[in-house]
1. Tell me which structure, out of I, II, gives 4.0 once distance in nm of label points 7 Å out along Cα→Cβ at positions 122 and 154 is calculated.
2. Can you rank I, II by volume of the Cα convex hull per residue in Å³ and just name the one with the largest value?
3. State the single structure among I, II that was used to calculate distance in nm of label points 7 Å out along Cα→Cβ at positions 266 and 290, giving 2.2.
4. Could you tell me which structure in I, II was used to calculate mean count of other Cβ atoms within 10 Å over residues 226-233 as 15.8?
5. helix-only ellipticity at 222 nm (-39500 (n - 2.57) for each DSSP H run of 4 or more, over all residues; to 500) was computed and gave -11500; which structure, I, II, did it come from?
6. Comparing I, II, where is FRET efficiency 1/(1 + (r/R0)^6) of positions 58 and 354 (r between Cβ atoms, R0 = 41 Å, to 0.05) highest?
7. Name the one structure among I, II that mean count of other Cβ atoms within 10 Å over residues 114-121 of 19.8 was derived from.
8. So if we calculate distance in nm of label points 7 Å out along Cα→Cβ at positions 178 and 202 for every structure here (I, II), which label has the highest result?
Structure I
Amino acid sequence: MSTVGEVETQFLRIGSPGHPFVLESGETLPEVTLAYETYGTLSEGRDNAILVFHALSGSAHAAGLNARGPGSALWTDECHVGWWDGFVGPGKCIDTDRYFVICANYLGSCYGSTGPASTDPRTGRPYGSTFPDVTVGDIVRSQVHLLDHLGVDKLLAVMGGSMGGLMAQDLAARFPERVDLVVPICSGLRVPILTRLLIFEQIFALQEDPSFHRGDYYDKPDKPLQGLVLARMISHKTFVHLEVMEERARGLIVQADSDLKGYRMRHRIESYILHQGKKFAKRFDANSYVKILTAWQTFDMAKQHGQGDRQAAYQRSADAGHHYLIFTVDSDVCFWPEEQAEIVDVLKSLGIDHHYFTVHSDKGHDSFLIEPDLYGPFFSSTLDRELIRRRELSRRAGKRVSFMPEI
């Protein structure tokens with residue numbers, strides 16, 4: 001049960017036609033809207049803020065109940081309860097009685113932030129195919145504008161699971177002075193070959209749907225739903241451990257007359273995976289899925305922050321005195337445990353303070369979304385320790401310290 005209660009989506013507008021948001025590609029957006037939510041209260045000393053980056057198809061709605069959402073038709077019942085509600089809230093492992101938690105929807109997504117379905121102010125029509133590619137860096141930079149708006153000069157922590165962990169690492173490298181604790185969960189520092197293939201398969205499924213119309217389908221009666229269904233079927237089997245998937249697929253085989261003409265499903269797992277794809281197609285936009293997948297496909301810490309050298313990519317974290325908290329799930333086949341080990345090897349080589357935990361779970365990649373008891377003790381103790389350390393340093397420096405209750 002949610003302890004946060006009802007929340008509302010908030011919006012921040014960045015840029016203007018005279019001062020557009022410039023992407024890493026050099027292309028521009030005349031203005032950008034970010035949808036976001038916050039939980040808890042920013043302390044007087046502004047020292048208790050945590051930025052949470054969501055995963056691939058997530059939203060700004062991390063905790064609480066939000067039935068209205070950002071006002072999108074894609075905001076289905078599945079979206080109403082925050083995707084990290086078991087982790088964020090009063091008395092939970094990310095305790096909003098102590099911390100000010102921020103979560104924003106990605107630039108390029110479809111849950112309130114500017115994306116392909118948004119209206120281009122220059123034409124009065126949806127961007128569609130004209131929406132430029134965005135990078136992990138573009139998404140991070142847009143959210144740093146949000147930190148400025150909220151008056152957060154330096155985060156206590158930046159956290160993110162899956163693709164959100166890529167964002168967390170990018171922020172630490174790009175803005176090392178703006179964070180102390182970096183928490184990538186089930187993430188990596190590059191895109192391995194198998195992952196590249198899986199991403200490409202999903203993009204191909206979407207763009208080859210006859211209803212995709214090169215991205216200009218918003219005014220068409222048919223939408224690229226079949227492409228979305230297939231893309232999600234491709235990816236879903238990497239999110240959930242196969243044994244758990246088989247356990248969940250214990251219902252009846254359900255096949256509509258319009259499904260798989262000429263083939264009858266013979267196993268419940270087929271019906272299960274098709275159901276997952278159809279459910280996803282009701283709540284996400286095909287163009288946004290392509291744009292975010294493309295941002296993932298182009299991520300590489302070494303190339304983007306170290307001129308091809310991994311150690312150089314994390315040198316700014318070493319210089320800033322960052323502390324890393326790395327989580328791996330032993331049954332993860334989306335971001336394999338070897339990917340987190342690569343991050344840890346670099347941190348060790350540079351002497352960067354870090355803790356590395358392996359979570360033993362049969363839930364696979366989705367563990368970080370649904371098993372707070374396995375992560376909570378490490379989250380809460382590390383956050384508490386980091387806040388105490390920060391306040392002690394501020395006290396010694398003679399700076400104003402928060403009057404919030406001490407931990």
Structure II
Amino acid sequence: MDCCSQPGLMPIETARSRLLAEIKPVAGVETVSLKNAVGRILAVGVRSAVDLPPCDNSAMDGYALHSTDLDAQAPLRQIGKSFAGAPFTGEVLPGTCVRIMTGAVLPAGTDAVVMQEHVSADGDDIHIHGAVRRGAHIRRRGEDVSAGEILLGAGVRISVPHIALLAAAGIATLNVVRRPKIGVFSSGDELRQPGDSLGKGDIYDSNRTALLAALSELKLDILDLGILPDDKNVIREKLAQAAREADAIVTSGGVSVGEADYTREVLEEMGEIGFWKVAMKPGKPFAFGRLAGIPFFGLPGNPVSALVTFYQLVVPALETMQGGSWSGAPTLRAKLLKPVEKKPGRTDFQRGFYCNDPTTGLCVEPMGTQSSHILSGLAAANCFIVLEQDSGSVETGDLVTIEPLRPPLGG
């Protein structure tokens with residue numbers, strides 16, 4: 001029997017659904033300044049205390065006037081100026097106008113602004129060229145946001161445009177979900193820290209380094225437990241520490257079936273395994289369980305497998321843990337530029353690069369060898385070519401589903 005079609009492999013959709021159903025948001029709320037809120041999840045919805053704009057104001061540099069005055073086709077007399085932050089406070093009588101700058105308060109009694117490009121001035125006599133409709137070039141009070149209106153609801157991840165909206169409404173601080181703390185370690189006697197010298201058979205620990213960077217980009221607190229040897233006692237000690245100090249555990253290596261793969265074995269002793277082995281490629285030996293009530297995510301040791309399973313399974317769970325909601329990854333259809341070999345049995349996430357060709361439209365090319373240890377292909381990719389579990393090989397020119405990479409794997 002083919003390893004890809006062996007029984008006991010859980011479809012990735014089922015695995016992801018189980019994760020999202022079992023993971024709960026962490027308890028705790030903290031208050032942060034608005035400038036430090038990007039990437040955080042709102043714990044409490046925010047309402048505006050003010051109208052936006054707070055008053056009728058000019059959308060142009062020009063002249064504020066009574067639109068009915070233009071019927072006489074006579075020059076108007078300028079009686080003052082209105083600047084942003086320094087409004088005109090006098091009375092604008094018929095036959096008069098006020099010089100006004102963009103953002104300045106509309107003087108009482110005026111109902112239109114004429115652009116300065118449509119005006120000629122002779123001293124204080126202002127000649128208007130062309131028609132001006134009532135309400136022209138005026139930003140109305142509250143046309144963007146009304147006082148009392150909900151600006152953002154609970155569970156929203158704060159973006160830079162959100163910051164701009166909240167700042168415009170005068171919001172200085174936000175109540176956000178506490179950042180979950182994630183315990184991380186890699187295991188393997190062969191692993192060395194980047195920068196250290198390598199002995200025969202040693203390799204650098206790319207997995208933990210990449211995971212720490214990914215968790216940082218996701219705005220999560222981190223408990224870095226380092227590189228662990230293939231020693232059950234050390235693994236027990238570090239898992240116990242993570243269970244005390246963290247909200248979840250992410251490990252790399254030790255969850256397959258090798259003689260020195262102890263992480264899954266120790267987890268079974270100390271906690272429980274919810275499921276193991278997912279019908280996805282790369283990344284079959286993925287383990288999910290619990291230790292002292294907190295979630296455990298065991299990633300494969302092969303570097304591409306570790307990052308693909310983290311992206312496809314752990315990131316949605318961490319989004320839920322932060323109080324957000326995972327709505328699914330957006331996909332596109334693209335024409336394949338090279339054939340791709342595949343056996344039915346697992347959902348395949350081939351690393352690809354897509355672009356919009358002016359002649360053929362959206363197209364995609366697999367990036368190099370698709371082995372689970374080839375990091376250069378993932379580093380050059382901007383998408384996954386997603387081949388369904390029961391599908392086989394695809395040929396040049398076939399339409400395939402692609403999933404553009406988002407943070408923490410893409411821009």
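1. Going label by label, the one that fits is I.
2. II
3. II
4. II
5. Matching structure: I.
6. Ranking I, II on FRET efficiency 1/(1 + (r/R0)^6) of positions 58 and 354 (r between Cβ atoms, R0 = 41 Å, to 0.05), first place is I.
7. Value 19.8 for mean count of other Cβ atoms within 10 Å over residues 114-121 corresponds to I out of I, II.
8. Answer by largest value of distance in nm of label points 7 Å out along Cα→Cβ at positions 178 and 202: II.
Read-outs: derived from the displayed coordinates by stated rules, not from any lab. For clarity, every value in this text was computed on a predicted model and none was experimentally measured. Cβ atoms are built from the backbone, for glycine too; each structure is taken alone.
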